[in-house]
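Some structures to go through are shown next.
Just so it is clear, none of the values below were taken in a lab; they were calculated from the coordinates. Remember, it's a predicted structure, so these values are computed and weren't measured experimentally. Cβ atoms are built from the backbone, for glycine too; each structure is taken alone.
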Structure 1
Amino acid sequence: MKVALVGFRGSGKTSVFNALTGQSADTGFGKKGSNLGRIQVPDARLDALTEIYHPKKTTHAEIQFVDAAGPDETHSGTGLDAGLVAVIREADALVHVVRGFKSAMLTKAPNPAGDLSAFEDELILTDLVQIEKRIERLKKEKRGPELDLMEKLKAHLESEQALRRLELTEEERQACSGFAFLSMKPMLVVLNQAEDDLGNDPPGDMVEAAQERKVELLALCATIEAEIQAMEPDDQKAFLADLGLSEPVRARFIRAAYHLLDLISFLTSGEDEVRAWTIRRGLTAKQASGKIHSDIERGFIRAEVTAYADFIELGTEAKVREAGKLRLEGKDYVVQDGDIMHVRHSG
C-alpha cells in the first residue's frame, strides 16, 4: 500500500511523516522534494506462525509513505504542480494533513475546515482539467460510452464535489481506474493539533466538513507523536500513559488506513517464509493469488485454505488435515481475513 501525505505548506506534514515512520526528515518550512519511508504492519498472527514454523524469514505487510512538498495556502485555486500530481496519482490513498495550530511562519490563523475545502478544490480542479481534455478528444473520435461517463464525471466536479462522492457502478469504476483521478482516491484527514489541544475533540466544523466529504478524520499532535516514535518501547508506554493516550499514532493510523481502504490480509506459511499479503476485502482466491505472482493467478488451479483460528487450535498441518479443517477452494472462493492459503497452480 502506498500513501501520499498531502496538504498546504506549514501544515506539519513532515512531522506527521516522522511520527509514522520514525525518521527524522527535515521539517524546515518551504522544503522541496519528497521524503520516502515505509513501515511494517504489526500482525500477531504472523508472530504466532513464526513461533510454530521457525522460518528462514518472516515478511510483514508494509505501508509506503511519500511526503511531498505542498502548495502555498495563499495560492490556492491555481491548480497543483505537475510534480505533486504525479506523486498523488501513484498513491493508493491520500493523507491530507491540515493545520490546527498557530505558526510563527504563517500570518493566517489556523482554519482546518477551510484548508480541507481549499485543498479538495485543488484536486477537483486538476481532475476537471484532465476530464475536459479527454472529452475534447473523445468528441473528435465519436466514442459514445466513455464520452457519456466523462460528461457524468465533469458535471459532478462542476458541482464542486470530489469524485469519491459520486455513485458509480463497478463497470464505471473499472473504466475510470486507468485515469487515477485525484479526487476519487480514498482520503484520511489528519488534524494536526497544537500541543495544548492534544486529546481534545476536533472542532465541530471540522467534523462536519469531513463527514460531508466522506473522509475519515484523525486528530493528533505531530510534534509530540514524533517524539514518542523516537523513544524506546518502555519509555513510549510511560509517556503515552502520562498523556492519556492508549497507543502511538502509528497503530491508530494503520487501523484507520485498513478500514479506509477496506483491506484484509491472507497468510502463507512454511519453513522458508511466513508472510502476510494485503488485499482488498472481497477478492476471490484467484485474484488474491495474483498478489503473490501474476503467473500464479494465470495458472490457478485451486487453493488449500485453513482458517487461522483452526490452525492455531490444532497446531500442525497434519492435525489440520486429520480434523478436516483444510479446505480445497476454487477460483471464486472469497478470501477471508486471516486465511492461511497454499495455491496450487500450473506452470
Structure 2
Amino acid sequence: MKDITREELCAVIEGRAEGMDIPIPLMYDIWTSPTVFGEREEEMREFLQQMPRAVEFVHAMMPDSRPDEPEYTWGKRIDTGEKGIDSAVIIEDWEDEEAVERFYANFPDPEYPRLIPEDFSPKPGKYVLGNWWYTLFERHWSLRGMENALTDYYLYPEQVHRLFARLVEYYSRLFERLHEEAGCDGIFISDDIGTQTGPFFSVEVFREFFKPYYKQLIDKAHSLGMHYWLHSCGDIEAFLEDFIEIGLDVVHPIQRHTAMDAKPIAETYGSRICIFAGFDVQQTIPFGTPEEVRAEVRYLMDTYARPEGRFMLTMGNGSTPDWKPEAIKALYDESMHYVPAQLRKK
C-alpha cells in the first residue's frame, strides 16, 4: 500500500479524489498504543511502525496536562464528595460572582510555550493533524459537572454563552499556533455530544448554544487553510445537517453497532462530509475472530467508500487491554488489500 501524501489526503477529505488512484486512508495507529498488549508490546510496536500512517499526529499540551506546571490549569477542583469524573466541578456556582470572575481572570494562557511537544518532527510531505480533547460540551461539564452543565442551558444561559465565547477565543489562538508552529493542515478535537441512544440535548439547545460557536471555530480553521475534524461518540445524527451547513470537514466515528446505522448515514450524508469511520472497539476488536474483523472491514468499505473520497478508516476509540494482536493484524491486512466494488478499476 503506497504512502499517502498531504495533497492526496486533502483530496479525499474534500471529495476531489476521483481518478487519482488513492487508497482508502488508514489511521488505526492514532488510537492504538502498543502498551496495552502486555508481554507482546514490542512485537506490536514493531508491527505498527511498519503499517501505513496517513497523518503525522501532534497532540497539543492542554491545561492540566503537565503536573509539574500547576499554573497552566483550568482551575482547582472542588471536592463534592462524589466519585465520578463527570461530577467533579471547578465552577461550583454561577451566582458566586467573585469565584466566577476569579476563574476568568486565571483563564489558561494560549501563549503557553510548550503547547507543541519538543520532539515533534513531521515527515515532509505528510498531512499534519493537530489534536486535543474536549471542546465545548465536554469542557463545559468538566468545569461544572455533568448535572450542572445539562441544566445550565435552561437556568444560566448567559453564563454558558460567556464561557463558550471565551473558549472559542482561546481555541482560536491555539489553531493559529498549531498552524504556524507545527504546520498543521487540520485540527481534530473531541466533543461527545451523543449517548448511545440519542443526543445529550435537543436540536434547539444545540442550535442556540453550540452551532454558533462551532461555526466560529470551523470558520477560523478554514481561514488558516486547515480542515476541522470532530470526534463525537454516540448518536449525533440529529446534528449532522447543521454541522454540514456550517462547514464541518470530517466526522468521527459513526458508531454503527451501538448508536448509528451506517448505511442510511452513508446514503444521506456521505457525499457532503468526510466520514472518518471508527472500527468497532466495543465488540469486534476485543471479542471477534480475525474473520469477523475482516468481514467488518469489508462492510465499512462497501458501505462508505466513494470514488471521490470522503471516507477514511480508523478505530472508534482508544486501545484497551482486551484488544487482541491477531485482531489488529487482521484489521490491517484486510484494510490494505480489500478493494470495494465501487473503487475497482473497470
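Thinking of 1, 2, which structure, once mean projected area of the Cα convex hull in nm² is computed, gives back 20.8? If you can, show how the numbers build up before the last one.
Working: 1: 20.8; 2: 17.9.
Among 1, 2, the structure yielding 20.8 for mean projected area of the Cα convex hull in nm² is 1.
Given 3.3 as the derived value for distance in nm of label points 7 Å out along Cα→Cβ at positions 68 and 124, which of the supplied structures 1, 2 does it correspond to?
Values: 1: 2.1; 2: 3.3.
Matching structure: 2.
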